[in-house]
Structure I
Amino acid sequence: MKDGFAWEVYQADRRRARTGAPLPCASIHVTTQDGESEFIEVPAAVGRRLASQKQKGTAHVSCKDELLTLVASCNRAVAWEQLVKLFDRRDYAERECVRKLVHAGFDHALAHETVQRGVACGLVSNARYADAFVRSKVAAGWGMERIRRELSNRGVQVSDLSGWPYEYLDPDDELERARNVASKKTVREPNAYAKLVRFLMGRGFSYGVATQAAKDSMSC
């Protein structure tokens, strides 16, 4: 504290978090030299970092400007740490990374900046992510349309993927792939044919391919 300046971190109440909603933020209560009081919201992880530094005596802050500088520095550092941690288990596309950081409480501009830093150093790669995604979904029996749609939802276009589609599948074999998927699906009457067509279309096969594969499967 200096000349009446003080700050305190209030941690987020995780019990109030709603499924799918951004995580609750921590708050920094600031009292300035003039006696004015205000709250600054920060991501929960940043709040924990600042509280720890304050407790250890390593947060050397004597005025609001210095506090804001420290908060900005912690925001950048923690956002980067959280991005790196995401890749402990699997790859992510750029759009997914931004969405994860925003969900954690970081503003969109910082999330985007952090992800672009990851792109620059090779941590984040849409091409690498798309390659692994397509190969896994082809093996899982997805049709071309669903692969295109799901990748697009993640901010990646298959047209930007080197070697698409022939490096991953032969478009002329789409009917045979649909037949293989249909052969492993058990459907019950009534309306077994219609149910099978809907199932195949849900897997990403076109209407024409789905109907033919369903007919072939029902005739076996």
Structure II
Amino acid sequence: MIRVENLTKTYGKKNNTFRALSNVSFDIPDGASVAIVGKSGSGKSTLMHAMSGLDRPEEGKVIIDGTDILTLRNKTVDRFRSEKIGFIFQAFFIQANETTYDNVALPLEIGGINGRERKRRVEEALRTVELDDKLKQKAGNLSGGQKQRLAIARAIVNKPSIIFADEPTGNLDSTTGAVIEDLLFKLNKQEGSTLIVVTHDHDLAKRCDMQIYVKDGEVERIDTKKGRK
């Protein structure tokens, strides 16, 4: 369960302030697929950053597995993210001059995983996204869809319980985007990871178990497949 309680985030100082989030609260069940939906500037990416501990709101709580991660010290929350959370971004953020293997291995190296176990996990992750035939290829030579699959492999190599995907198909054509979407939902169902997708794509949002609609920093409504809350 992820519990978000009364999150408030403001940018700027004194008379030049902007409230990006205002008293946002909701619960996400374990293993759910969730879309955070809104127009550009609605606060959806700020909400993702706060939920994952990448940003610190002025007020509120984000309780994951019984712990409010916003109370953790920086090093502790960094370790929590590396163990529990995988991130997928629109811009890929891959190391173009490194091989696909080295890109996926990086989180494991940071986590101190030994060589043999690291090799096993990297190969498994690349096999999951159907890039195991590209082990030694430089990431910069991959197509757009392959780069996003590589980013997904890097995100799942630690077997995270939560995957955050921020506009994961935004830089892809519709056909390639559909492949990436299918892969994310397959991981959600097969691995049981909670999938949280930030998107303005209503068709993608409708595929999720739960849709959280954000407008002007507030939750406008929450829909589920069982009906509207």
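I, II: which one has distance in nm of label points 7 Å out along Cα→Cβ at positions 107 and 179, as calculated, at 5.9? Considering all the candidates, the number was obtained from I. The value 0.45 for FRET efficiency 1/(1 + (r/R0)^6) of positions 83 and 195 (r between Cβ atoms, R0 = 41 Å, to 0.05) was derived from one model only; which of I, II is it? Comparing all candidates, it corresponds to I. Computing distance in nm of label points 7 Å out along Cα→Cβ at positions 139 and 171 across structures I, II gives 2.5 for structure I. When relative contact order in percent (Cα under 8 Å, 6 or more apart) is calculated, the result is 29; to which of the structures I, II does this value belong? Computing relative contact order in percent (Cα under 8 Å, 6 or more apart) on every structure in I, II gives 29 only for II.
When helix-only ellipticity at 222 nm (-39500 (n - 2.57) for each DSSP H run of 4 or more, over all residues; to 500) is computed for each of I, II, the one that comes out at -10500 is II. When percent of Cα pairs over 33 Å apart is compared over structures I, II, which one is greatest? Top value of percent of Cα pairs over 33 Å apart goes to structure I.
Each value in this text was obtained by applying a stated rule to the coordinates, not by laboratory testing. Note that this is a predicted model, so its numbers are computed, not measured. Cβ atoms are built from the backbone, for glycine too; each structure is taken alone.
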